[in-house]
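J.: Listed below are the structures to be examined.
Coordinate-derived values only; no laboratory data. Quick caveat: nothing in here was measured; it's all calculated off a predicted structure. Cβ atoms are built from the backbone, for glycine too; each structure is taken alone.
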Structure I
Amino acid sequence: MAIKAVVLDFDGVLVESNNIKHQAFSDIFSEFSDHYKEIMAYHFAHNAVNRYDKFEYIMKNILRQEYDRTLAKRWALRFSELTRDKIINCPYVKGASDFVKHFSNKFPLYVASATPFDELNLILNRRGILQYFKGVYGAPTQKMKIFKDIAKKERVKPKNILYIGDSLEDYEVANDFGCTFIARTSDYDFKGIATKSFKNMSEIESYILSCLIK
């Protein structure tokens with residue numbers, strides 16, 4: 001297999017931000033005591049869904065009310081207030097910074113995240129790593145569309161794209177698209193899933209250098 005482009009998820013792959021977002025989601029919906037457990041279960045099961053889509057689902061299917069765009073915007077603003085600065089300053093996944101700097105000289109690197117694009121761009125810039133990526137994709141663009149766009153830009157087949165993610169949804173998108181997938185284990189352990197999984201980006205870098213680059 002010839003790798004010609006590498007795509008990285010953001011939360012849980014580049015930075016240790018999953019718990020920051022879980023806590024923010026919990027804080028926002030803690031007032032809905034009758035529905036809190038169901039809301040949080042939905043949130044944990046849909047890591048790859050952007051926040052606005054989550055809010056719409058929660059309103060319509062859990063709270064059983066009409067979609068209120070103004071309320072969704074208020075929740076989104078609160079979510080950003082609770083998370084942005086913390087994510088700018090939180091630790092990298094072990095080896096992630098070195099991975100990006102090393103492989104940016106070997107392959108076109110892309111970020112594909114459910115974080116809103118403008119916010120993602122700002123965070124990457126503030127963390128000082130934006131320049132290492134050929135492209136950054138965030139919400140509202142769906143990941144399948146992202147991969148199709150990257151394949152078209154790079155003029156490569158799906159099998160030549162390596163995707164590194166940390167959720168079952170990431171694995172499923174990669175499988176549906178036909179690209180190679182490597183898992184970083186964070187919230188999801190990938191037991192029983194037919195994919196290589198590693199604890200951190202240092203291990204993933206070593207695996208790529210020893211097994212995927214000829």
Structure II
Amino acid sequence: MNTQILNTFRARKAIELHKNVPADWYEFSVKHNIFQRFWHTTRFRVVGKHSHDLTGKILDIGCCDGLFTKVILDNSKADSITGIDVLEPAIRHAQKRYKKNKKLHFQLGEAHKLPFKAKTFDHVFCLEALEHVEDPSQVIKEMRRVLKPGGSVHILVPRENTLFNIIWFFWTKYRGKIWNGTHIHDYTPEDIRNFLKIQGFTLKVNHPFMLGMLQFFIAE
């Protein structure tokens with residue numbers, strides 16, 4: 001495992017912010033917490049609905065323990081999916097958990113400087129990860145660089161409206177306190193549209209759900 005990826009300032013900052021997140025956080029939460037199961041299965045359903053026709057090679061940025069990466073695979077016709085994250089324990093967990101699935105690959109990777117050649121992937125996902133990165137415009141620029149012509153990007157971010165902020169406040173005081181301070185940015189739909197437009201993307205899907213607390217974008 002190439003740990004040199006973790007030596008950049010941005011990677012070290014992300015690791016420090018997320019140091020208390022268990023390696024199997026999503027998998028464990030979906031199994032053992034009713035609220036988390038509802039939240040995440042709703043995400044899975046919405047993103048999965050838009051993934052049925054996807055083929056080729058897919059990149060999943062901020063894959064954590066790989067649970068959502070597996071959902072993308074199960075709902076698409078992808079030949080392979082590569083999940084990347086700066087959290088080494090989570091990547092090790094994903095590699096072990098899905099080692100028998102030849103279509104899934106997990107490795108350390110920093111979103112601001114993706115460790116891939118240009119035009120490598122047919123589709124790129126970034127699901128509830130963009131709010132955790134230092135420079136979202138640079139991340140989307142990197143997504144454009146590694147995307148093949150005619151490919152698509154799929155971005156999911158929380159819309160931190162009043163309802164979300166109330167739930168997030170109480171969540172991060174108790175069971176979800178490990179996430180306190182990890183959201184560096186709060187985006188409006190216009191923010192995401194502008195980031196995409198600057199990189200030459202055309203917005204195809206702009207879908208709010210979960211009472212407006214989540215916003216899903218697809219652009220080409």
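J.: Out of I, II, choose the structure whose coordinates give mean count of other Cβ atoms within 10 Å over residues 17-24 equal to 18.2 when calculated.
T.: So the calculation was done on I.
J.: Let me ask another. Quick check for you: by relative contact order in percent (Cα under 8 Å, 6 or more apart), which of I, II is greatest?
T.: I
J.: Ok, one more. Out of I, II, which structure matches 11.7 when mean projected area of the Cα convex hull in nm² is calculated?
T.: Working through the options, I get structure I.
J.: Can you spot which of I, II the value 2.2 was calculated from, given it is distance in nm of label points 7 Å out along Cα→Cβ at positions 25 and 41?
T.: II
J.: Let me ask another. Tell me which of I, II gives -13500 when you compute helix-only ellipticity at 222 nm (-39500 (n - 2.57) for each DSSP H run of 4 or more, over all residues; to 500).
T.: This value belongs to structure I.
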